[in-house]
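J.: Right after this note come the structures.
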Structure 1
């Protein structure tokens, strides 16, 4: 799609004020060498809205899971069984979004706003179509899905009901996720923070009312939690679409735009996204098998596993925030012909992320039991969760390096090596060792998490060699 075609379709260029707004977090435009202090300041300015958003979302998730957990171990297990199937569906969108982020950030760095906007339109159209299809599949096959996940007899019906609501939420979740990827690639991390925080507050309030009941609203238990989650995702979808039609964004949409599939643009997105799709597939498939292995340990072990995932997600939010920043800074600096600056940003992000990771790991080690009691009063669940949290410090260093450097590679459009590392680490290390440690050696939940540590370590080594080679700087998108 050339410039004339875009202009003819009513896609305007941003004015100087808008360009200036989006270049604030892209200091390479200044054409001078930056100090470490300036790089760190820019990193924190861009990253804190993402981290704040993810942290608040997880904290509210902790509250929601705690409310569900006090309904009983069956409720925790039922909610947990739906996570991996939903994540597999969302992985489809995420892989497409990786390609969109890489292209949008590269075009924004090169100040090619017309092409950036064309990518935005294709991303949203595909998200809407795939979201509808996957939502229908999830609703129709909800019971077979949770049975395939290893649901115990005491959780099948509850998990099936929960799965139907989560499936409907896939559509509403796909669009705001795509918008967030687009805006972060363009250099704006605050708008996604605003609508995601608002939707999660809605989730917490509606969850409390619908789970326990209040006034005219009866207590619906686990179903109330499912309804609240779906309403929150719908609100995020509405706010995200509204944000994309704001006139002060360089990639803002207009009702005059032609919303139709453009195969040439889709091909460019998928050239990057196909490897990301493979990476997400192996990750989500591996995590699903991993969850099935853990489910064989019983309801209490699965509930403890869900608690540990929720707790460690707080740390992952910080690292994921820096990983998203790495993708955006890498793409925009490569677009501005500054690969040296892209590498400097990634190195500084690693150092900052490591500080957070080690600090969180120490907190989990010393306060694992106290943290677990927030979620449940079941003593066996608390005991198993605390055991696992004491060893999570072993996973934080490789997890930090892997997430941030893989984010850098994705921002460059180099998605093949994250795919290779995901296949080797997830399938051979995590799933293979989990089966060995849990089913053969009978090491229980701790054995399953030792396999997860092995997975993160293997993948981080593979990513290290790719990053040090410098070949990611030469990728053409």
Structure 2
């Protein structure tokens, strides 16, 4: 201790010398008070365009296809333009911007690059605001640092590789939870995570690129800071993105695929649906105002397709069966309200899913996640969940859902099995579904593509 020479630092009464104490920073120069360590004090709202300007014109549900994330790329492009003078928005992506259909940003912005640039380089600049490097750790860490110092951003990555930054996201949510208890800690922009190239549509990558595990991580975080969204189509994605880019102090996890998908809702319908978080789709249901025999529920774009196709098949083959279709975009609405602030009251939950009718639930992720969420709900045992079951390979889109037993035909079999009122009519139809699955198995291995009635299916009345 003598090596510190205390006789030079303290007076005879042991008090710190005033001339040394005066050297300490004051006001905002103090480390804990520096605005850059309290980024909310520097935060300026993004100048966001009206997301409805990017809407797809969906006149009839499930009849047109589009790459869901492409409209988001156009929105991000214009966010760069409108906030160029502020220098407060960046996009982070591990070498997948074009692959994820977000390449419109390169119409106005470049990738950040500090080394020598040669003529064959593609959209590189020292001043670029697209942070693209094949390291999920770097991208997610950059985004965290960026929002914590008062700016805004989005991190997009292939769904399976988001697990690489699992613990980093956990630590950020813990920081957010701690910050909420500190009145001097000002709100910061949310960390917005877009997971695309999902487990269901990695047609050329296969099993190594199929893993929805980050959803489970997000579900373990406190409701005060964690959000998980499954927009079923492009207009819903725009609505969700508009909300997330305005939000504060959250980790927003958005899961949607980049491949062409059927579009379900007009922009007006999408805004209403996303505002509610979940809703009954009357056009896909045939129960009307009466209690259904079975509820078909879904969360995720591919799961929505299979569920709507299952409802259509049941309507064609057993119109006496009353079916209600419920689509979930905000997964946290399924939690009891005491667990998450978005959780529905039990009375509303029952209004949607009934008190005791079978609910066949097609989920984008691991099916155990839904059982976790609805634990504590009245009669949770009447939910029959199917989802990703670690079955995958390089195969066709429909074969992926067949392998995981969540195809439209599997959903129909489940619905028919639990349709107690019409049990005398269901055995031949269940067998027909089994026959269609057998035909698919043979067809896809002969032709290396899905059967035309599956590949080209659209909704018809």
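Quick note: the coordinates plus some simple rules give every number you see, no bench work behind them. Given the structure is predicted, the values throughout are model-derived calculations rather than measurements. Cβ atoms are built from the backbone, for glycine too; each structure is taken alone.
J.: Computing relative contact order in percent (Cα under 8 Å, 6 or more apart) for each of 1, 2, which one ends up highest? Don't jump to the answer; show the numbers that get you there.
T.: On the way: 1: 22; 2: 14.
Structure 1 gives the largest value of relative contact order in percent (Cα under 8 Å, 6 or more apart) among 1, 2.
J.: To which of 1, 2 does the computed value 2.2 (distance in nm of label points 7 Å out along Cα→Cβ at positions 345 and 361) belong? Don't skip to the answer; put the middle values down first.
T.: On the way: 1: 2.7; 2: 2.2.
Source structure for this number: 2.
J.: On to the next question. As an exercise: mean count of other Cβ atoms within 10 Å over residues 113-120, calculated from one structure in 1, 2, equals 8.6. Which structure is it? Could you put the intermediate results ahead of the total?
T.: Details: 1: 24.4; 2: 8.6.
Working through the options, I get structure 2.
J.: Still on this structure: From 1, 2, which structure was helix-only ellipticity at 222 nm (-39500 (n - 2.57) for each DSSP H run of 4 or more, over all residues; to 500) = -10000 calculated on? Don't skip to the end; give the middle numbers.
T.: Details: 1: -26500; 2: -10000.
Working through the options, I get structure 2.
J.: When distance in nm of label points 7 Å out along Cα→Cβ at positions 121 and 409 is computed for each of 1, 2, which one produces 3.4? Before the final figure, lay out each step's value.
T.: Values: 1: 3.4; 2: 5.3.
Derived from the structure labelled 1.
J.: A value of 24, 58, 17, 0 was computed for P(r) over Cα pairs in 20 Å bins from 0, in percent; which of 1, 2 is the source structure? Walk me through the numbers on the way to the answer.
T.: Numbers: 1: 24, 58, 17, 0; 2: 23, 50, 19, 6, 1.
This figure was derived from 1.
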